[in-house]
Structure P
Amino acid sequence: MFHKKLKAFPNDFLWGASTSAYQVEGAYDEDGKGMSVQDVHQPPEGTTDFKVASDH
C-alpha cells in the first residue's frame, strides 16, 4: 500500500510491544523446564520450531 502523505500519530499515542517466553528465553530442554504446548506442537513443513530463540 502506498501513501503519498502519512497521517501523523496523535500526541498522546502510546506505542507498545510484546513477546512471549518461547520467543525470547530459549533453552527449551534445559534447567528443569517442563513441556509446553509449543514443545509438542508440530510446525508446518519449512517453518521454524522455535527451539532456537533469541536467548534475550
Structure Q
Amino acid sequence: MGKCCVSGAGAILVDYKAKTVTIEGVTYKEGDYISLNGSTGQVYAGEIPTKAAELSGDF
C-alpha cells in the first residue's frame, strides 16, 4: 500500500517518449517531484514532507 490514485485526470498530458508530464501548462521531467493529496486529488509541485498516520485508538 502507501500509494494513492488520482482518477479523472484528463488535464494531465504524458509524453512517454520524452519522459515528461504536463499539468496546467507546466512540464515536469523524469525525476522531478510532484506530490499528490490522495483524499482531494490535488497535485502540488515539489516534494511535500509527510508523516505517518496516527491511530486514535477508537476501534
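Each of the structures P, Q was assessed by Rg/Rh (Cα atoms, Kirkwood Rh); the largest value belongs to P. Rank structures P, Q by mean count of other Cβ atoms within 10 Å over residues 7-14 and report only the one at the top, that is, the highest. Across P, Q, mean count of other Cβ atoms within 10 Å over residues 7-14 peaks for Q.
Taking mean count of other Cβ atoms within 10 Å over residues 15-22 as the measure, the highest value among P, Q is held by Q. With helix-only ellipticity at 222 nm (-39500 (n - 2.57) for each DSSP H run of 4 or more, over all residues; to 500) derived from the coordinates and found to be 0, which of P, Q does the value describe? Of the structures listed, the value fits Q.
So relative contact order in percent (Cα under 8 Å, 6 or more apart), computed for just one structure, reads 44; which one of P, Q is that? Only structure P yields this read-out.
Values quoted throughout were computed directly from the atomic coordinates according to the rules given, and no laboratory measurement underlies them. Because the structure is predicted, anything quoted here is derived from the model rather than measured. Cβ atoms are built from the backbone, for glycine too; each structure is taken alone.
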